[in-house]
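Scrolling down, you'll hit the structures one after another.
Derivation of every value follows stated rules applied to the coordinates shown; laboratory data play no part. Model, not experiment: these values are computed from the prediction. Cβ atoms are built from the backbone, for glycine too; each structure is taken alone.
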Structure 1
């Protein structure tokens, strides 16, 4: 058995059954070993960012890592943005990165690079395997490191001669690490804070946003009168009719500060303390209100569900009925198509057990509102903020859950980062419906241009500045792009056309693309007024400010 064969068997024995690949010369022995391991599915991606994003989406739904196969430091670098998203989402991924043969490194060939330095940007665990005999054990440790807790990116660097040499020895899987529950003193302190009479909120993230955690948190909320929030970009959140509804923290810092205003205690449950995505002149980066005490019921290395259940028992809430979202669908939209009507149509038509991959940016601000009472579904979001995650995540989610419909909503700009994912959807015959919200601009950056004050006093940006955020010259034709990669594709300009197209796509097998031509959600006077509206919220009475917040981002 050579090194590649031992590596492959070790991966499969550890439960890693999918490899998303974009190989090169150094990885050919790994590619050949795929034919000798029937438990490993190999999925080709035309760009490394598709491979890494697909591995991320797969793990979010399968609760176990996939492998990626990447070519040298350049290939790893091409996949870095979606590995960043996986790292921020605490998602388990195992990268296998080929390297030159150990004796070839000294020649500094054209593709020679410092792979370890590239890998450490996103990987908590990095190792260059030094011998064929040790490769199996290195692989088992990589899988264990990826599984955590918390989930993380592990990168195993595979020199070509370590791969092709004889003497490979498969290694048995390492036992899983059991996450501990917070100690009694921590849970007692949080219970006292909740009983104190102050205003308390639980901020849920990661595993706390699955059904068991949601139910336990809702029992606490109903019993003790605390508020429930979810992280702004959850790794995966289960939602819909029959589950507790949890309000997500807003992306815009001004709106998030409004949601948190007046809190005396904020309890983190597998979530990070809220901060502004970016720094803005004259505005705070830390969004926790002054005087609010932050508690950690569960850190990322601890058992979130266990902590919630012990807290509920201590408060006497374990027998309390949770507050569940009743079934509620919006009416079928009509007339000219807008981003809001796309979101409304999704809420109207979303099937049971759907997986929604949301990278819709400004076009999707109404999506959580219109789908809260839809049939139960999962939502995957842009955890690290690096766009180009949506289409690859949909590939991975569809492979992890082949019996569930996958709906990916992406902006036109973000779609172009990893448009090659459409080809993989067609090649693998995946049941993915992609909706590209085409407003012909980087709309979120138009918002940010105003918010940071770069245009000056809320004035309109100049011609050169606007051109850097405009995608309409020349216009992008996603129907042609989809068709060229084997995906059934149509364009919708009215709400009726969109509803008909979505109905067909959700019923017909295989991949589909709908190009939804919509105006920007924030443009013109509305865009220029937005910074002034956001800036005024802190000085407005809470009821009025919240009413404005619901209009901007429900």
Structure 2
């Protein structure tokens, strides 16, 4: 810290189109951050520059990341500044070997989004055992940010209070007993997690080492996405058309156009439904109780997006799928829990939650979301007035129709943004219904499985507020408006070890408390280190 120079890196996407579009937002954020550092008497040295041959200045591969880090003094103070989604593995090798203080920073914005990227990187560093500090701000002039920045510049560390977190004790109530008995039976029964290629978008934090996963009674079946694509080619046109008719009868609206490059087309939807049918058949063939499709690497160059597929898989009411030869219906009346972006931590959570909620007699449909962004809201929520911090939970399409106001009739399928999804494909977009949820996150730290759990209330917001939140994030994706009782914005950011958060509804607030107690006890019985967060 002697020469008062901070090195800065900006990690980005693998996809050049995304990096090019996000460049302006990233540079604007860096300018504000550099100004804040300058006012503290420090200068910023960006460790890599604009490359005209590719049209942006982001680190866009692990190869380039290693090259950049070779030019950074190993003991220099280093900031990873994020205003965009980023692939953590691009910079993980350099951060693992860096000896100077590390600070991850994101702008408080839902736009591309840097908050989600930073949380993924934080989760990856936590799993890897890398010491780091983290900060976030809307404009990098607020007192809390500046206090944290000064602490880091002086001592190389920022500490955030997390009074909302408490370790789970040994509960003796009826629901805890049910949870423990469920877990014992779950482990004895054993289950297969189908993984269609591992490590999506550099999400190192989303990979559970086999030796600690096995302790829960779950085992991976590693499958290639090339197998999924090959299976898609065997699905008949008539089968995809039948699935489409089923969805249209249920009221799902498809926002079709004719321009393949910018609009959702009927052909893209039919190809997605072939992926859906193929995925169910492969899960049956390999005996998978849950599956995860990577898509963003590999399949993105072959087929439309997998998100509509994922949303259908996570819903018990979905187009029927039959074995190709015997015409036996597969997983009849059941969801096939899907973990978006092959996030195995979410996959383990989702599988346990699905079957535990059935044991409790609750609707078991669950999904992950991005912990995308949020802001204070004061005004009407249905028939009442609220003044709460309302989070935007958003995911690229994997949310089940059961979660939406109006179900399939309240849902639309819109084309994925072309900057991320070149070959198109539709989402399963809807507004999550008001009610009580249990949220959770399974994560890896110190070579062990951990889990944070808490209660949340999904609130209804006026149409104009919802539309504005969609506009400020990604309007094609399903949205959930969430209040987290007893947890401030900054406490949540300081603690949450992932870009993803798992959610499941309960019939009432009292039922949610029951579910929370049962799920916490089940996780603990399966060997996870459990913490309860917020008010319960």
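The table that follows gives values for the structure above.
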quantity	calculated
Which of 1, 2 leads on distance in nm of label points 7 Å out along Cα→Cβ at positions 46 and 478, largest value	2
Computed 14.0 for mean count of other Cβ atoms within 10 Å over residues 70-77 - originating structure among 1, 2	2
Rg and Dmax of the Cα atoms in Å from the coordinates reads 22.5, 73; which among 1, 2	2
Entry that produces 1.7 once distance in nm of label points 7 Å out along Cα→Cβ at positions 78 and 430 is calculated, selected from 1, 2	1
Structure with the greatest value (metric FRET efficiency 1/(1 + (r/R0)^6) of positions 126 and 438 (r between Cβ atoms, R0 = 30 Å, to 0.05), set 1, 2)	2
Identity of the structure behind 10.9 (criterion: mean count of other Cβ atoms within 10 Å over residues 326-333, calculated), options 1, 2	2
Read-out mean count of other Cβ atoms within 10 Å over residues 398-405, computed value 18.4, structure in 1, 2	1
Structure from which 3.4 was derived, distance in nm of label points 7 Å out along Cα→Cβ at positions 470 and 526, options 1, 2	2
Highest-scoring label, criterion being FRET efficiency 1/(1 + (r/R0)^6) of positions 302 and 334 (r between Cβ atoms, R0 = 25 Å, to 0.05), among 1, 2	2
